[in-house]
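Input: structures, listed below.
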Structure 1
Amino acid sequence: MAVLAGFISLMAYLRALTCDFVNFDDPDYLLQAVAVARPDTDSLLAILTRPYVGLWMPLTRISFVIDYLLWGQHPAGYHLTNIVLHALNTGLVVLLADRVMRSAGNRVRESRFYPATLLLAGLLWGLHPLRVESVAWVSERKDVLNGLFTLGTIHSYLVYAEMRRTVGWDAASTKKYAVCLLLFFCSLMAKPVSVVLPFMLLMLDRYPLARLDRASLLPLVIEKIPFFVMSFLLSCITVYWGARNDFLQPLEFLSPFSRLLVSGNAVFEYIRLQLVPFGILPLYVLPNPLPVSYTITALVLLAGVAACLYAGRKSGWPLVTFSCFILPLLPVLAFLQNGIQAYAARYTYLPSVAPSIALAMLLAVACSRAEDVRKLRLCMYLAVLPVAIILFYGAMTYRMIGVWENTASFWSRVIESQPRGSSYQKRGMYYLDAGNFQAAYEDFSAAIEFAARAKLPVIHELYDLRGTALAGMHRYAEAVADFTLALDGTSLPLYYYHRGQALQALGRQAEAENDFNRGKPDPLAP
């Protein structure tokens, strides 16, 4: 079933092979790969000892270097790596579901529905449209790579715990424990979000392993001290580098109470999108001021947490499922706000594993009970429901991959839901590079309107960009006017050089020479 689930996931994401890079993080990651593509000691040392975009993720960076050495700057190869890694992760979810049900002694294992249950668990996770961002966006290699090692760590831990239960502490269990530590360390080197994994392992000790009670709590914590030490050290390093490089937003940007509301709303939205995957966007911009709905959703979430705690007193699985959903989200919530995003679909990559397995188990149990009491029609309906869900997920995923086809499709989807000046600027720059000067002109004009209303200093850069688009359409007189507006209050040499080119095209050679003397060309221009 693991191989079948991985193959289905692989086929579902093949459309991503036709996707291009997008000008949202991808250029930075690709340029960084180019910078360290030299296979020498200095390059490797830089990868291992220096953060990138505020994070220490050497395995992710090494994977990009390997891609660059194999594929150069052709995006299909990078997408292929993401797709293969996600397919492997889908298979791992199947193996993880099998191990969870074995450890729990679940009666579903005795049912003829058991193989289908395992396949369903993998596909509910692997084909969910929330996974598209992590797979189809090249920059999110860190998600799929971290997922590979994190899921491997959890599976190895479940095997280790079962060995401890049956044969105690011996050479085999010691090796399995060492494998867990190694996989965990690799997960941290791919993306530090797995710092919460030791707490997740403690929750698994309660269910399905049934190892956790008051008497065994201290020994189980001691057992995980190496995991906690690695998590603590990397957490400190990540916060230090993030603050030092201004990746973490200060309290002046977002107050503690606002961070609580944003975090509560984010978790609520993650749950909603997991259940009803409509309105998934590639970028959710943090609103200012925060709407009243954030308070409402935070209160609803608080009630849901209370319900899970109450249910957890009688049965362990609701509390453990919710805990394994919420714990991987903690590092990416607004308590450590990074950037302007309120929440992001890619952050559900690890959190969605536990709910997917739980839902598959619930459907299988319902089918088994319906079969036991000979309610064949109900059993048929319950069997058809998962098939319908998987087909729906597959269709949604295929459609959403189109959002990541190129930069234009990406920013068009963002603008469609949350029009902002910076989004128009990003799309306009793509059109400008592609030679679609009319579309670039329209986008820069829209961005200028936003910047003018907000009185943003970026308006000078926007005038320069629009002037470049106008020059591309041979509307040189209008281009000169825009370059002049760009120079109003600024004196960047590049703006003088651009205006000089437009003046030269108009035959105003003396004025052009004057601007050329005060300006210089773009060093990044081809």
Structure 2
Amino acid sequence: MLPESPLTAIETRLRYLLPAEMYAFMWGNPSVDVMIDVHKHLRTLQRILHDYTSRQISISKLKPGNVHTEWQYGTMMFTDLAGFTKLMEANSTKGRDGAENLLRQLTKYFSAMIAVISKSGGDLVEFTGDALLVVFPKNEKNDDTLRAVRAGLRMQRAMKDFAEIQTPSGIVNLQMRIGIHTGRFLTAEIGTPRRMEHVLLGKDVQQAKLTESKGRNERVNLSKKAHSNIADQFRFEENTPDYFLAIDDFTGDSLGEYEITPVGRRMASGILLDRDKTAVLREIIELLNSIEPMASYIPAPVLSLLVESAADRKIPPDFPNPTIMFVNFIGLPESADRALPGEETKLAVSYSKAFSLINAAVESRGGVLKKVTYHLSGSDIVIYFGVPNAHTNDELRAASAAVAIREIISNFKAPTIGGIQTEIYCQIGIHSGPAFVAEVGDPRGRREFNVLGDTVNTTARLMARAQKNQIIISEQVHKAIEVKYECLPLGEVSLKGKSAPMMLYDLVKKKPKS
């Protein structure tokens, strides 16, 4: 029998946060040098997770698994990038060299945007493909809309560096569209101790997304409410009666003055001053207390990837062929605005249960529920099969998960909110094909593991075409699952961004065993 280790008492906390080799060395009766190596690894992992989560998550002291809600006020910014698909296609034929080149261009773009956001007092809440969601919290100065618009204009100026990108296939031009809306939104921490999610709910979130979609490339578009807050501080061009485009007529010096100094995010101490095993153990526990809440917001396969690559602090980019699923979960997100005082928690608990069941359906089939994000109605749930772990039957796994998710949502008993029984349903799209997979963002700051490209965009469009509780799949997915699943042809359909119509199918159900 091995002698008891100082780390034995916290082994269950360490087993998913250490690389396999380090865990093996740790087991038994580790020397103080091994314990110090564990401490160094956890310190690096803490910094990585700190950069992988938004400010609100990284400073939160909530225990994982505790459902929490809070109404917040401020200004939301949504961005959308045009031209990325062409940039990806221009590099995809060059293999690993093309992936590295594409990542360099994306890193340059995201680093420039993140720097502006940070210096302007914004909190980058999430990456969704090449899009960004940023929140400028309301403060004592009540200048959140002002800071958001000035940041938006600075970001559009920075886009000049991406007007003519040299690629193996010629010049590609990137352009950005920005939408800004001011209002209130309900933030909710949902899920289980193993898998938490931070979601924004309410009609103002949808209005902010709509403001971006109604905007124009190379411009900053404001909703009527955001415009009314700062109408006397900028010149505007009326886009429509409900939207206004900010005019950038500032001098370089005046727009270049940032309003605030970026707010740092406090982390546990990274310096070991004592080599005593008891002291080192105490420092390791302090790091675990900081790491575990952030780690609960990272899907298990992605967390494992971060743990194993922590020493290099880099995940190699790649061009795989994943299967992507988008689920639009409609009903609960919209009910936030009619919640009576005290009903927000009831809503969040219900949403948490639904999210946890959906995540379990995905995880048990080898998929990754990447995030719950915004949509013009409901909430989008973004799911990957084939990254970071590929299987020979990812399309079948996705189909099985989609049918299970539809059943979960169809049978889910929604709460009564604001005196109204909430009706919930879903729309689901599944597509497979080439994508770009990488750690995108600022290499020394805010970043995320992400999947980008036309396959992702097409999947979102399939989801948008789906009717109530319908699962629409592409020809590629249909060919892979038709032996085991009953699918009805929907004909060829023209989709935005596609030069030719796509043959689509309605995934009905699994065929009975013969």
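Bear in mind these aren't lab numbers, they're just calculated from the coordinates by the rules spelled out. What you see is a predicted model; the values in this text were computed from it and never measured. Cβ atoms are built from the backbone, for glycine too; each structure is taken alone.
Things worth noting here:
- Structure responsible for 1.11, with Cα Rg over 2.2 N^0.38 Å calculated and labels 1, 2 on offer: 1
- If FRET efficiency 1/(1 + (r/R0)^6) of positions 222 and 414 (r between Cβ atoms, R0 = 41 Å, to 0.05) is computed and equals 0.30, the structure in 1, 2: 1
- For mean count of other Cβ atoms within 10 Å over residues 46-53 computed as 15.2, the structure of 1, 2 it came from: 1
- Origin of the value -22500, where helix-only ellipticity at 222 nm (-39500 (n - 2.57) for each DSSP H run of 4 or more, over all residues; to 500) was derived from one of 1, 2: 1
- Here distance in nm of label points 7 Å out along Cα→Cβ at positions 30 and 198 was derived from just one of the structures 1, 2, and that gives 2.9; the source is 2.
- With mean count of other Cβ atoms within 10 Å over residues 350-357 derived as 24.5, matching label from 1, 2: 1
- Percent of Cα pairs over 25 Å apart, for residues 302-469 alone - highest-scoring structure of 1, 2: 1
- Source structure (of 1, 2) for semi-axes √(5λ) of the Cα gyration tensor in Å, for residues 70-205 alone, computed value 31, 19, 11: 2
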